[in-house]
Structure I
Amino acid sequence: MKNKVFYTESQSFLSWWLCCILIVVSIGHISLYWSAIQQWDFGPLLGSPGFWINTTMWILMGVLRLNTTIGEEGVEIYFFPFSFYKKRLIWEDIKSITIGEYNPIREYGGWGARWGLKGWAFSARGSRGAKFHMNDGSMVLVGTQKPEEIEQLNLNELLEKHEI
């Protein structure tokens, strides 16, 4: 999206509770191979699929980010490093916008790019987001850690400027 940008947000998936789960799993997995590790034999640990799954989860949770950009042309959402797929919402296709709370597990089955009964949701963590009600009746929810900043943009005013 090459336009004047009003707002950007980059959210990490790594949260305190996810770190706790990954630490417990890491400690549990390392403890299985502790006697070999004490003898400087890392072969059994490195040969374990669990080690590689756990390592991949740490890397993925550390790198994966939800990036949101709000600009003159509309809203762009994508997950870094998977920027080859970007969801774009143009102002002309949006009927209204509401900022508020939602239940990510009950309404969408968790975080990430999700399809639920209410439409698409793009979220990294938390339970606050901007709901974009589209002209075709669908809805797209974009999670945010900074709902106050988005409210200050007065997005419904931007919609009025782009009405057909």
Structure II
Amino acid sequence: MNFDGGWLNQRHILVDRYITYELATKVIAELLFCHRQQPGEEITMIIRSPGGVVSAAMGIHDTMCSIESPVSTVGSGIVGGIAALLLAAGTRGRRFVTPTCMVWLPWLVESNKTSQNQEVELLKLEEKIDGYIIQHTHMTNTDLDVLKETPISAEEMIRWGIADYIMESELD
């Protein structure tokens, strides 16, 4: 059985590594395929990613937000950087994390090697990403500034509105 095809037939999409343009293209195509096959039916995106190329992930985010099918997100393991935005962008009430999931919110590192114009563009991009996170969660700009410096546990994700539920273990 083709693993990707089998999961896709179940309307499950996997974001399981550093987000590149190649992975983003695949995920966007899978979101659109699932949506076109059964518009309005739930799609589940499982996210276990350290982050990745911001513009590539923004394409996934924009697609998630533009289709009418609800996108349930499931965070597992480490969800870092821009992948955290994808977790939070799931349909409210359908955002899950595993009990041991940890999130690191995205922040763009200023570099001494950037020009003044590049630095201005990085700040604009960071403000845009922060705005999306605030839109999808219960956070304020001040909350974001504090939370960007520390890993966030599953329980804290619920408190801050990054996720809605902690998944129960099937072994219990």
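To test your reading of the models, identify which of I, II gives 71, 33, 26 for Cα extents along the principal axes in Å when calculated.
Answer for the origin of the read-out: I.
Can you say which of I, II returns -10000 when helix-only ellipticity at 222 nm (-39500 (n - 2.57) for each DSSP H run of 4 or more, over all residues; to 500) is computed?
Answer by label: I.
Can you rank I, II by Kirkwood radius over Cα pairs in Å, for residues 56-119 alone and just name the one with the largest value?
Looking at the calculated values, the largest one is I.
Read-outs throughout are calculated quantities, based only on the coordinates presented, and are distinct from any laboratory measurement. All of these numbers come straight from a predicted model, not from anything done at the bench.
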